[in-house]
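Below you'll find a set of structures to go through.
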Structure P
Amino acid sequence: MRLVNAPMQKPLRKLNDLIAQLRGNGHPETAEDTHRLLRRPTRSDIVYGFQMILGREPESEAMIEEHMQHASVASFRRNLLNSIEFHGQYRDLYSERALHPYWSRNRNTVVFIHLQKTGGTTLRSVIESQFAPERICPMRFRLYSLAPAELGQYDFFAGHFDLHSLRFIPRDRLVSFTLFREPRARLISFYRFHKSHPAAGEYANNIYVSLANELSAEEFFEHPEVRLSPDVYNNYLLAFGQSFAWYIENRYSLPKEDLPLALIEAKRQICAQHAIGITERFDDSVDVICDALKVARPPKIVATHVTDEFATRDPRFRRVSQVHMTARLAAALEELTCYDTELYQFAVGEFDRRLAAIR
């Protein structure tokens, strides 16, 4: 029998107590414990959960917000306990999980390319309900950082990936879908989202939060650091026609002759998507996507991760006024959306074609 080193005994005991609590065995729970596990997680629950289970702080405010969408504290903790990161840390305890990806290569796999601030969190919740929790990849960023054996455990992926990242998933049968939003509206939502966050605590080092709290929308999108971000600069073009890594490598001397070629490739890849949707026509988009994926449309869809609701859940957040389009703001957004505007219009046309086919 393998003995556990003395320094590991205390954290492992705490970890085992937590697992037992979630599984409903071990030490009896009080009514207060049960109530706490069933309520929606707060920001403190998320930070504490990361510290306790993964031994680190959450990597970003977006990740904290993502996990605050869990229905309960128990659901959030199970998500971390089932995560590839947790099992990587305790690989000796879960060695059966590290299967060769060869054995799962033929499983049907679905990927949601979640373009930021398009209403994707709501759509993701609709689709991921069709999959067993242990088959849902918890990674929302940087698929390249995971080993093939870890990625091979999952059938559903959803995150802020570009199309290039899908090559890292060791599956032969993979379908992807995405949701587009009018590009200027997407960027304004991006600004309001970060402005709603407090520029202190865990957000103190977030450049978007700091700048959005200090600057008007016009000033924000005129700022050089914002304009150079792949989250801002023609995000659709980069996600489907090139890659975020390519842009980061070349953004200070962007080869302009490559961009028209990327536009052609992006249109080709949009047509190749198994399903697409349009944020401004969300209900129709759910019909098209559910039909393409052969899943049942839920009877009710609840919007999640809505900027205007943050302040009602956490007093540290603030309500943000609507942003009105000015000539100065339109000028600032022009270069940032010129390719994405063409791609959005192209996607709308492709969406109309697909919607007509099922009506």
Structure Q
Amino acid sequence: MKVILVSYHYLPEVTPRAFRASVLYKTLKEQGHDVELVVPKFNREVKGNSRLKKHSSLRSSLRRCLEKILPGGKDLKVLPYFFSSLKNKNADLVLSIGLPFSVHLSVSLAKRFGSLNASSIIFDYGDPYSLNPNGNVCFYAKTLEKWALKYCDCVLTPVSEAVPLFNRLVNSEYPRIAVVPQCYDLENNEIEKYEKNSVPTFFYAGILYRGIREPLAFLKYLSEIESDYRFIVYTNTESSENLSILSAYEKGFKGRMIIKSLIPREDCIKELSKADFLINFSNEDGVQQPSKLVDYTLSGRPYLSIGNNQKDFSQFKSYFSGDYSDFLPIDISRFDRREVTKKIINLAREVKDT
């Protein structure tokens, strides 16, 4: 099958979408498909560690203003690249990977105005762009997204809870909404032999967002603990929004919270395996399943989830004291890259025949 894989993110970027695009490309090629990769060629350096510091909110405010005017805000700059790359192309399958929404929009524009000829077009989503609970979308987002969805045959979402959200954007059974897990390379991940740390040491790997993943109650509780510990956070140190959340109770941590830049996935899994336990911050809307739970499981360390407004930290207290007896790991076999790509190809063939 001739496949065109369209993505804004790709390695060496350290983002879930970059990992997903690279794994899909690798696996589809292994399975014998003719895969063309359409990705902007940006300079994406993995930056070094950064200290926790106060950031000006000016850049964040400007970004939010831009997102209210343009679909995808500053990320819309890639639209001409995607459109020209897809113009007059022929394929059995075009697989468009969002975020940002401008990727899907570019594919729809190429289908409508750029003579893109594809037997099937699949949009890989998390949840709908126009229904983003954070509200950082352009004022005409819903109308625009409804238009874009007319030019795809199938929407992929990793969680069933998102299906009703997409049904609010389509007026019939077309495009098809399919629940397909995110895919991961579950093999060849190196981990360390665990040795208990001298003080309770727990990690979080990921990004925080205002109103969605903003665990201020937990951070306040953590900053007030008197005993020693190490809370190591691998995160986007270039995001002022992200760092402002982490710095809310900076004085109380007294150096016990250590902020580090995101590192490649394989390296991160190895580092996570050195922790006593891991922290997952749940999304407020409960729709998205954090991709980090797969990597947490691969690390071999127990983890617990904490919500935005959680007030009961009894489970955390047990983990802090070294009692992980209530931990039950998830079954990650359904995320295997080979099985997930087969499902996507089968979906492409099904919608092609309808």
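Readers should treat all values here as calculations from the given coordinates under stated rules, not as data from a laboratory. Since the model is a prediction, treat every value here as computed from it, not as a measurement. Cβ atoms are built from the backbone, for glycine too; each structure is taken alone.
Given a value of 1.38 for Cα Rg over 2.2 N^0.38 Å, for residues 199-310 alone, calculated from one of P, Q, which structure does it belong to? Each step should come with its number before you reach the end.
Working: P: 1.38; Q: 0.99.
Value 1.38 for Cα Rg over 2.2 N^0.38 Å, for residues 199-310 alone corresponds to P out of P, Q.
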The value 21.0, 64 for Rg and Dmax of the Cα atoms in Å was derived from one model only; which of P, Q is it? Q
Say we calculate mean count of other Cβ atoms within 10 Å over residues 175-182 for every structure; which of P, Q gives the highest result? P
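Determine which structure produced the value -9500 for helix-only ellipticity at 222 nm (-39500 (n - 2.57) for each DSSP H run of 4 or more, over all residues; to 500), calculated from the coordinates; the candidates are P, Q.
Q
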